[in-house]
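A short reminder: the numbers here are calculations on the coordinates, not readings from a lab. All values derive from a computational prediction rather than experimental measurement. Cβ atoms are built from the backbone, for glycine too; each structure is taken alone.
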Structure P
């Protein structure tokens, strides 16, 4: 167990915020994990887990033992003529796993191309894009209880997936280190191309031909046209969730704002958070070295050596202005540390 002290986390978070961890260790195997958790428990140290660092806003020094998930590898655990179940170690980069499935023409992950982060973080957030969510292909995950060191399995029902939500963001928050995630991929895919501009890009670039690779390439093109590359401009993607409001409230708002986009979902009406933020004139806002992206109002950015506390304050101001104008309270999608 190689512990580093006063470790800079600047290269380990997509905002590129230069905060520090009082103690830091990389975890490459489950044996490493058990050893470091036993050490943390024995010495009453708080534990924080990071993977790709793509959904985190650091606002202060991390006075904790920070574990960097480096569990790598995958294996086939089930296969028949229709599908194949793949168990990915949780430290694998999500997009690399998508590309692996695309190369083998296995359907299910293609709409989730280019989402940053690791496999292990995907079920916590129930990541989703272009009409597909992780829960649609999820089989189970394995995790180690941080305090008891017990290995536990969670199926789809036990994860209690919701919109960008799971049990790991509520009752089980900070209790488990996810070690692997098993996904079911299809050998004869049923494609989802009705969301966003996927069909348009398919028609323009691929003559409308449906395939796992063409859909993945279309999604990648769309995402790159709308979202800044974290390697070039510090950001964590969508900072806010799209709010879901009641039908009654939506009907009231549409009278005052007839141009407001609405999307019916299972538990109400989803309103695009980007539209709400734009209506409050935040798109393109810049305060020195941080601000709101010029092309996508959902994305808060670090232009150069910003402080996480400043970006957090900006998000507070956005939440307040949307609440005052629309009586809708935005929720942050990014984890605040």
Structure Q
């Protein structure tokens, strides 16, 4: 099936499979399943040059107009910003009281350990990788490093246990990735046309190297816990960002759920990129309306109500937490 918005180029011998694993008998069933999801189509995919260039021009022009409305404010737009501004607007405007703890920090520690795993020479146990990740994070600057360096022995042990579990799950369910697949971890991509708005993304894992205009890359987001509709939006933003920066869209988006050893996979198409562009621009416009132009926020009760700083005084949020349909809440 031909992916919408792109064309096929003549088949080449090496693109019929991922080509990483020499001994399939050594793979676990979960690794086999993941490998099948990541496998390339027999026919390479190339998006029309004029479509990608037009997308880049349209987004650049829209960002320039929004920059004028920002009045000189520098705005960095990432997936977290978009998730918050498209959620409950009252929560978006509320003071941020987020604080790291062993439960919510084990994800970034595990990601650091997986980065080491993918670049490690020889065998390394998950525990050793996590220990090295914690040590390196504690020596780094920034809020994460400061928190890791300051935690108690008990919190460090809890943090280590949670991260080791996730690294072990990744090792047991994700096929080995050789250097020939050009894996990139914690890869940062930026797009900053003239103006004061910069789009920025940091992806957990990217597989595949750029080669001409052929779409070869797979963007992978590693997730702990359950599924969320925002996970797909996050990856679509990464796809848009890579398309704008490199002018070559990725071929596939993968949300990999470590707890389930399973993945949600989406092929990149022109409508997906256009949808991501609209969501990004709409999010920036909401920020301007709420922060600078004084529009009243719209409350959207949902799962984030559980940790919202406004939950104790928000009628809609309290109703959601009690299982009451928001439409039935009496204000």
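Listing for the model above:
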| item | result |
| --- | --- |
| At a computed -8000 (helix-only ellipticity at 222 nm (-39500 (n - 2.57) for each DSSP H run of 4 or more, over all residues; to 500)), which of P, Q | P |
| Origin of the value 18.5, where mean count of other Cβ atoms within 10 Å over residues 305-312 was derived from one of P, Q | P |
| Of the structures P, Q, the one that 40, 37, 14 was derived from, the read-out being Cα extents along the principal axes in Å, for residues 145-192 alone | Q |
| Origin of the derived value 17 (relative contact order in percent (Cα under 8 Å, 6 or more apart); candidates P, Q) | P |
